[in-house]
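So, here come the structures, one by one.
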Structure 1
């Protein structure tokens, strides 16, 4: 652990994290796992893809997170006619009133923010989707030969609807791999749904107070990387990722159901996500339970299933479950 990180500073960070979860809970009923995974993505410095049917509060959740973090927040509604310049920005012609000379000035697009909600990302063509690739990976935008650095922290939360696939453009594997976590948003249970009805149909709305700023988020991201992960856990993550590749896997289900497995970035993502989960739960060391809890969100969008899996109605989550059961923890 870094000497500059004191026990008191760690406790202060953990108190802030608890306050952040409480602030979001004032607006979002239930969805504890979804909220936790969003915070894991934030602490790990990665982006998240939220998938769920309309009306489950995905957009409200992201807005609430932005308010509680006191970060600059922009929302882009992705549509078939959206252009890359609508995201990254464009050059406009301006005139110096003193000299009369004209010059081009770069007008920043909505991607220049801390928290970007890419709503229904799969409704825009690949050309526009790819405009986010550099921003998500490099945290920069290149335009007309000039590289523009995005603000820190920079966090993309994208949503997509799994039902209405007509007129959509499925995200290519290269862009899917940019997301640290693929988060499934499910229906609430009966008690939660009743609470949602009571909370959202009255005259009073909950106000979210900002509990954390950008500098504190960056400090938490640095602290996350300082969380310890043992060689045994690191070895298990390596074996899990390698076992997801049918060419080298000893797991029969993987050879039957998977065409292409996860790459090294999946292992990096799983390590960082496990560290972030440990920190959220007040621990300074990642455990096997952290890895098991996040294996599906990290791997589900990085596995390309075979026709046999589709015929048997198997999902990537089924593959992950088999991997967790079949790959031994000890080498």
Structure 2
């Protein structure tokens, strides 16, 4: 169980653990009122939410990426902001800008900072690869440090804070691929696929009706932050941490213990952030089931979404038809012999 300093802490954490399971179930139910299917993507969003991480959603247009994010924000009762990324978007359009104001009483003039759309709890960066790197970089400090620096002043972002970005994987004309440093800030990359036939029929029925279902907030911001703190306190066995680190290191072709698969197909592997997110993701995933101890299967479950966008394949992989997720899946199969 969770090692407490006192019995009171232990009992409180156990109550919170039950609450995590309730909140996760409630969020799935509320989001399911407007979003049909996509259970795996919703589970990934919940995992990142509890681990306080950002998510990159990849899918073709029309798969309800924007609806999914806005619905989740409403079910969380958090302030939601949507930024449509375009080639002419400037960094100040995201962070905010200073304006000169005159006091009508004294006639004195002074600068006042007007907050941009980044000052929200859930920020949807829609089609993030449509804007140049200069503007993409406006998100870096916010994502890493939960703060914005403008005109020599640093403004803290109100917690909780999540960036949920979308990207179209097929239309690349006029786009700007995300730099590796930016990709590394995203805890998970979640792929959204086409719905099944029955699900698509439900979508058509739901979205052509008179109105969309009303949602009830499943958790408040203060409680969500408390649950995030609980996830951090969940213990991870040294053997599980060692497994997560070995899995991340197995993607690096220069590592002495890298498998032949990696040496053959990978140019660059995942960095230390991947090890951290594998452990945090496993903790969060276990907590959504009301369990206090994450397992190897929890690490394996989050591994494709944690590692795929951090692995760069070489020309040999392209020639052999390999994809980052395919390589990760093969590594996960090999990892079953490690334990």
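Results, tabulated for the structure shown:
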item: Read-out FRET efficiency 1/(1 + (r/R0)^6) of positions 95 and 175 (r between Cβ atoms, R0 = 25 Å, to 0.05), computed value 0.05, structure in 1, 2; result: 1
item: Source structure (of 1, 2) for distance in nm of label points 7 Å out along Cα→Cβ at positions 47 and 319, computed value 3.4; result: 2
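All of the numbers you see were taken from the coordinates with simple rules; none came from a lab. Fair warning: this is a prediction, and the values are worked out from it, not measured in the lab. Cβ atoms are built from the backbone, for glycine too; each structure is taken alone.
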